[in-house]
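Chemist: The data blocks that follow each hold one structure.
Throughout, read-outs are computed from the coordinates displayed, never taken from laboratory work. None of the values given here were measured: they were computed from a predicted structure. Cβ atoms are built from the backbone, for glycine too; each structure is taken alone.
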Structure P
Amino acid sequence: MTEEVGRFTIHLEQEEDYAFRVKFDLKKAEDVIMDEPPPLGERNGPNASRMLAAAAANCLSASLMFCLAKEDVPSNEVTTEVTCTMVRNDKKRLRVGRLDVKITAGDELLSSKKSDRCLTLFEDFCVVTASIREGIPVGVEVVNQAGDLLHKAE
C-alpha cells in the first residue's frame with residue numbers, strides 16, 4: 001500500500017509551436033523552456049526525455065553525496081554523465097529504452113568512513129531513479145577520479 005506524503009504542481013505554458021515555458025512552484029527557480037527537436041520543434045530547450053535523464057542523474061548524484069557527506073558536502077567533488085538510449089517499440093513509437101548514469105566522485109568525498117555502505121544504499125534512496133526503474137532499465141556506475149570502478153548496478 002502506498003501512502004501519499006507530498007504533492008507539487010508545475011505549470012507549463014505554450015510559448016510557440018512545441019516550445020513550453022515550465023514554471024516551477026519554487027520562488028527562486030528560473031523558468032525553463034522545453035522544446036522538441038526538429039522536425040516538430042526548434043530544440044530551443046531540452047525535451048522531456050532529456051529532462052527525465054537529467055532528473056535521474058541529479059537524483060542519484062545528490063543521493064550519493066547525501067549519504068557520504070550529509071551536511072558537510074565538499075564542493076566540486078562529483079561529476080555525472082547520463083546517456084539516454086532511445087528505441088522504437090513494436091508499434092514504432094519512440095520510447096526511452098534505457099538510461100546509463102556514470103558518477104565520478106572525488107577522493108575527498110570517497111574518503112568517508114561510510115563509503116562502502118553508501119555505495120550499496122544510495123540508489124534505493126533516489127526517488128526518481130527508483131520510480132523510473134519500474135519501467136525503464138537504469139544502469140549505474142560510480143568511479144573515482146582515476147576511473148576505477150567502485151560500484152555497478154544494472
Structure Q
Amino acid sequence: MSKTELEAAFCATTYRVTTPEGFFSLRIGVPAPAFDAFLLGLAAAQHLACDDEPGKASEMCWGIVTAYNPAALFPEEKNRLAQERLLERIQALGWCFLAASNLADDGIWPEEPSYLVLQADEQQMRMLASEFSQLAVVCGRTGSVPKLLWL
C-alpha cells in the first residue's frame with residue numbers, strides 16, 4: 001500500500017475514545033469541541049496539563065496509539081500480546097490513559113484496540129508508537145484538530 005493510500009485509510013477511520021461519560025468519536029482534521037471540553041474538565045479536576053507546558057491547565061495534549069499493525073494482518077494472538085505490552089509500557093511511564101479503538105469506515109480492517117494517552121506530547125507519542133513498529137500516530141491538543149503524524 002502506498003503512503004497516499006495509507007494516509008487515506010488513516011483519515012477514513014474513526015478513533016473512538018471510551019470515557020466514564022460515554023464515547024467520543026474523533027476524526028483526523030475534524031474539530032471535536034465536546035471532547036475538548038471533556039479533556040479540559042479532566043485536566044482541571046486532576047491538575048493535568050501538557051508536559052511541554054507545565055501548569056497550563058487550559059490545554060491538554062494527547063495521542064492515540066495501538067500495538068496492532070495496520071500494515072499487515074498479524075494473527076490475533078500476536079496483536080493481543082503486543083497490545084498487552086503496550087499497556088504495560090504506558091503504565092510504566094506513569095501516563096494517564098483511556099481505552100480507545102480504531103474503526104475503519106470500509107470495515108476491511110478489523111477493529112483495532114488502542115489507547116488515548118494524556119499529557120504526552122507529539123515527540124513522546126512518536127517514540128512510543130515507534131517502539132511498537134507503527135507507521136503513524138494520531139495526536140491532538142485541546143483547541144486544535146486531531147492530526148496524523150508519520151514516524
Structure R
Amino acid sequence: MQTPIPVEIRRLGSADVSLLRDMLAMMGEAFDERDTYTAAQPDDAYLRRLLGGSHFIAIVATVGTRVVGGLAAYELQKFEQARSEIYIYGLAVHAGHRRAGIATMLIDRLRGVARERGAWVIYVQADPPDAPAVALYTKLGVREDVLHFDIDVT
C-alpha cells in the first residue's frame with residue numbers, strides 16, 4: 001500500500017505574497033494559460049493589500065514547499081439582506097496531484113472560512129467541457145443551469 005503524500009492546506013495572509021505567486025504559476029500551468037497568470041502580475045504591495053483585505057480569500061495546498069493546489073475566492077456582501085456569498089473564482093490542482101482529494105480539501109477549508117464569516121452560500125461556475133470540475137461540484141453542491149455573459153467595459 002502506498003503511503004499518502006502529506007498535503008497541508010492553508011489560507012494565505014498578507015505576508016504570503018510569494019506563495020500567492022507560486023499559486024498563480026501553478027494555476028497558469030494547470031489551465032495551460034501561463035501568460036494570463038504570470039506575465040503581468042501585480043506588484044508585491046498590491047498583492048499584500050489583496051491578501052490582507054476582507055473580500056479576497058486565497059487557499060493553497062502544499063506538499064513540502066511546493067504549491068500543488070490553489071483556490072481563489074471573493075466574498076460578496078449582499079444588499080438585499082445582511083449576508084454574504086462566496087464565489088470561487090479559480091480552483092486548480094497540479095496535474096501530478098489530481099484525483100487525490102486536494103480540490104475537496106481546498107473547498108472544505110473555504111467552507112470553514114465561510115462559516116466563520118457567516119456567509120450564506122459558496123458558489124462556483126464550471127464550463128460543461130470540463131467534466132472533472134462538473135463532477136466535483138455536482139458531488140459537493142446543487143447544480144443550477146444558468147447563462148453567463150461577459151459585458152465589455154469599453
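Chemist: Which one of P, Q, R has distance in nm of label points 7 Å out along Cα→Cβ at positions 93 and 125, as calculated from the coordinates, equal to 2.3? The partial results should precede the final answer.
Modeler: Numbers: P: 3.6; Q: 1.1; R: 2.3.
Considering all the candidates, the number was obtained from R.
Chemist: Of the structures labelled P, Q, R, which one yields 20 when relative contact order in percent (Cα under 8 Å, 6 or more apart) is computed from its coordinates?
Modeler: Details: P: 16; Q: 30; R: 20.
Comparing all candidates, it corresponds to R.
Chemist: Also, quick follow-up: Supply the structure label, taken from P, Q, R, corresponding to volume of the Cα convex hull per residue in Å³ with the calculated value 105.
Modeler: Details: P: 171; Q: 105; R: 155.
So the calculation was done on Q.
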